[in-house]
Structure P
Amino acid sequence: MTQRSESLFINTKKPIILASGSKSRKLMLEDAGVRFKVISSTVDESLIKEEVSSLPFEDQVIALAKAKAKEVSSQFPESIVIGGDQMCVLKDCIFDKPGNKESAIRNLKKLSGTEHYQYSGVCIFQNGESLWDYSEYAIMKMHNLSEDEIISYVEKENPIHAAGAYKFESLGCNLFESVDGSSYTVRGMPLLSLLKQLRELDIINLESIEIK
């Protein structure tokens, strides 16, 4: 991927906060030239997941994104706060971040040769109130992978903090036969829809590009 010049930024009309510690979401916003700072939410995601487990998956990711954004927004009411969340789903089974290499290998063995979904949700809050939310999904068709391929991939990329146990933005794209949907969604945030909404809210526009 071609990297954005570090000297190009879009000045925002209000301060923007990304309420997520996701490196992938951070990189997407940086590459788009948006000025922001990261303040990760401390909400109990496992509790929220239990509360919304009966909802459709597209609504679950929005609920999680909104919980993160609302918490941070209540602390910084003047800022525009972006929340995001992602779920990897095979049939009715959610694949959370594996947390260790052994779990990552097990997850990839289950996903190998299957068609599964990546759901991604994003929202915008200000002063503790929701201004907008959106979700979409991508359909992922994974190659039939040998055990040696899976182990080699996990050892090299260590995708223990990635939904589905793969990093699509790097080596993980080699695991797939086809993808129906946006690569931004697979990486954890519907970026183009978010940027469109920030324009419509008059938070960003290309007249405010700054070169330093």
Structure Q
Amino acid sequence: MKKLYLHPLPVRIWHWINASSILAMLLTGVQIRYIGLINVMAFKTAVDLHNWIGFVLIANFFIWLLFYLSSDKIKTYHTELSPTKYFREFFAQMKYYGFGIFRGDPNPHHASAYHKFNPMQSMTYQIVMMLVAPIQFYTGVLLWDVERFRPAVDFFGGVRVVDTVHVLGFIFLTFFIFIHPYLATLGRTPTTHIKAMFTGYEEVEEDAGH
């Protein structure tokens, strides 16, 4: 067993700011959506918190983007595999998560500093970070001040359309926020991946990561 440095300090700081902010956004979003049914806080308080935390998330997103674009860590999100081999490994990982893990099969993916994500993780994170998050941020800003951004809101079909897209993003991220912690417990031990997001180091088998 050896320790592998997988998560640089900037990534860990970004991760926990992002995680706590998304959770707060989901909670305040539920309060805004179901005002009268849920009364954890005042409607105005929920709206103000939702807006300000949203801007924190947007700023955090650009910090993440600049970090990866300005460093060689961008390699962690890409693969040098051919499309055929990539999808073969993708389905092998899906098979492992689906039932292989319950039979005690070994994880087909071995993490390394520049390949810490398996094919399923890589595709999912790129969809979340490069598609869902920007759409969620953009629709959120439009809803933050509808009158100021009226031309853009009208261009996309009105407030109802923009709001529907924003809610669909909310639903997607809600599923993600539940699935992500579960998958984080599927390391060598249930806390291996979680500890790594605090320390930066993860314990791996001696022959892994080459």
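Quick note: the coordinates plus some simple rules give every number you see, no bench work behind them. No experiment lies behind these values; they were computed from the predicted model shown. Cβ atoms are built from the backbone, for glycine too; each structure is taken alone.
Values for this structure:
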{"read-out": "Parent structure of the calculated result 27, given that percent of Cα pairs over 32 Å apart is the read-out and P, Q the choices", "value": "Q"}
{"read-out": "Entry that produces 16.4, 51 once Rg and Dmax of the Cα atoms in Å, for residues 57-168 alone is calculated, selected from P, Q", "value": "P"}
{"read-out": "With relative contact order in percent (Cα under 8 Å, 6 or more apart) derived as 24, matching label from P, Q", "value": "P"}
{"read-out": "Which entry (P, Q) yields the derived value 2.7 for distance in nm of label points 7 Å out along Cα→Cβ at positions 49 and 201", "value": "P"}
{"read-out": "Read-out mean count of other Cβ atoms within 10 Å over residues 97-104, computed value 10.5, structure in P, Q", "value": "Q"}
{"read-out": "Structure responsible for -20500, with helix-only ellipticity at 222 nm (-39500 (n - 2.57) for each DSSP H run of 4 or more, over all residues; to 500) calculated and labels P, Q on offer", "value": "Q"}
